[in-house]
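Peer 1: Some structures are shown below for you to check.
Every number in this text was worked out from the coordinates using simple rules, so none of it is lab data. The model shown is predicted, which means the values in this text are computed figures rather than measured ones. Cβ atoms are built from the backbone, for glycine too; each structure is taken alone.
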Structure P
Amino acid sequence: MSKPVLVLGAGGHATVLIDILRQLDKTILGVVARDKPEAKTVFEGIPCYESDDAVLGFDKEQIYLVNAIGSMPGNSLRKKIQQHFRQHGYRFLTVVSPKAMVSEFARLEEGAQVIHGAIVNAHSLIGEGTIVNSGAIIEHDCMIGRYNHIAPGAVLCGGVVSGNNVHIGTGASVIQSTLIGENVMVGAGSTVVSDLSDNSKHYVAKPFIC
């Protein structure tokens with residue numbers, strides 16, 4: 001029997017993950033959030049704990065945690081929370097939507113999340129805590145670092161390598177064999193055709209107007 005789960009966070013990303021967890025028939029012990037979740041159907045019947053300390057009351061050997069904190073550029077809360085509880089010995093569930101397509105030859109590290117309609121092709125690696133969001137495509141042989149967010153509709157062609165803490169914005173495209181450094185932000189709708197160095201930002205090219 002699979003272990004029950006405790007969900008950390010109660011915002012928009014949490015609603016998506018709880019929806020997936022219900023589809024996977026996971027037992028949800030509760031959500032942990034300082035603010036009570038909105039009155040949405042997806043939260044019905046799930047207890048809410050208002051302090052992170054409540055997590056420590058659960059036996060780390062008997063549950064998995066699900067990191068339901070969203071990921072935005074420059075916000076490290078998701079990473080900090082996951083690392084904090086990993087240091088206490090808790091393990092994070094890797095979540096894959098039954099409506100996603102993940103190759104049996106791909107590898108997902110602990111706590112990675114692949115959301116509805118996403119595709120992860122053969123011999124790709126998705127790093128710890130990384131989100132591959134709705135409809136995103138990770139082509140063959142990509143190596144995606146830890147705590148990345150591949151936003152909805154983004155496309156990474158074959159052989160792309162990214163460092164840690166990278167944000168690839170909604171609808172962005174990255175051509176094959178591109179190297180993306182750490183702490184990089186790729187803006188929504190932009191196209192990346194060359195390597196990006198650490199801590200850089202890449203925005204949509206603006207046309208020259210005479």
Structure Q
Amino acid sequence: MRYFLAFFAVTCALVFLVAGRRGDATRRTPIEIWNDMDRQIKLRPQAGSGFATWDDGRSSRPWVQGTIPRQIPVKLGSREVNRFEDNPVITGMETGKTNYVDLNPMPVTEHLMARGKERYGIYCTPCHGLAGDGNGVVKKYGHGTIPSLTDEARVKHPDGYLFQIIQKGSATGLMGPYADKLPPEDRWAVIAYVRALQLARLGTPEDLPENLRASLK
């Protein structure tokens with residue numbers, strides 16, 4: 001028993017000496033078993049380089065033309081809006097304020113609706129379903145309750161709020177952000193299509209033009 005206690009005490013001391021003070025601030029060089037590529041042979045920015053192929057001796061190389069992606073401005077009518085501008089089409093907010101915009105700033109055209117339907121079908125239907133009722137395919141595999149996009153509560157949300165949800169995800173964490181998948185113009189296209197789904201489910205005959213009401217059964 002005493003040998004066991006001695007061995008246990010020595011083991012605890014070794015573990016403490018090796019890993020027990022991890023996270024503490026110290027000026028001493030840490031003990032590294034694997035350095036995980038922390039230190040590599042590399043060139044510092046703005047430092048000189050003796051690489052024979054580079055005649056100018058610079059370590060920072062200029063961009064190769066055509067290899068760096070550029071963010072194309074969003075076309076808003078006859079104007080182009082850069083993606084760094086404080087503009088409702090980029091932020092979903094009123095310019096200079098924290099209020100959501102009520103209406104979609106993009107012109108709702110046939111092309112925008114077609115784009116919204118396509119993007120919705122790719123990114124939204126797995127959870128929200130084709131009709132926006134929350135009965136997507138993931139629900140069949142045990143996913144929790146998914147909010148319906150066509151209930152009255154979500155109809156009352158301003159378009160800017162839906163824009164922010166698509167961009168950043170929901171506060172509950174059930175829906176992740178889609179900013180990397182849907183650029184601003186596609187987010188507005190999806191919102192326009194969602195509004196069409198809501199109108200199809202909650203609309204009344206009075207919402208149609210008079211010349212189309214006669215065709216209803």
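Peer 1: Looking at structures P, Q, which one was mean projected area of the Cα convex hull in nm² calculated from, given that it came out as 12.7?
Peer 2: Working: P: 12.7; Q: 26.0.
Clearly, the read-out refers to P.
Peer 1: Identify the structure, out of P, Q, from whose coordinates helix-only ellipticity at 222 nm (-39500 (n - 2.57) for each DSSP H run of 4 or more, over all residues; to 500) was calculated to give -3500. Let's see the in-between values first.
Peer 2: Numbers: P: -3500; Q: -10500.
Derived from the structure labelled P.
Peer 1: Right, something else. The value 15 for relative contact order in percent (Cα under 8 Å, 6 or more apart) was derived from one model only; which of P, Q is it? Please report the intermediate quantities before stating the final value.
Peer 2: Values: P: 11; Q: 15.
It was calculated from structure Q.
Peer 1: Going by distance in nm of label points 7 Å out along Cα→Cβ at positions 78 and 102, which of structures P, Q comes out largest? Show your work: numbers first, answer last.
Peer 2: Values: P: 1.5; Q: 2.7.
Across P, Q, distance in nm of label points 7 Å out along Cα→Cβ at positions 78 and 102 peaks for Q.
Peer 1: Rg and Dmax of the Cα atoms in Å, for residues 118-173 alone was computed and gave 11.4, 32; which structure, P, Q, did it come from?
Peer 2: Working: P: 9.4, 24; Q: 11.4, 32.
It was calculated from structure Q.
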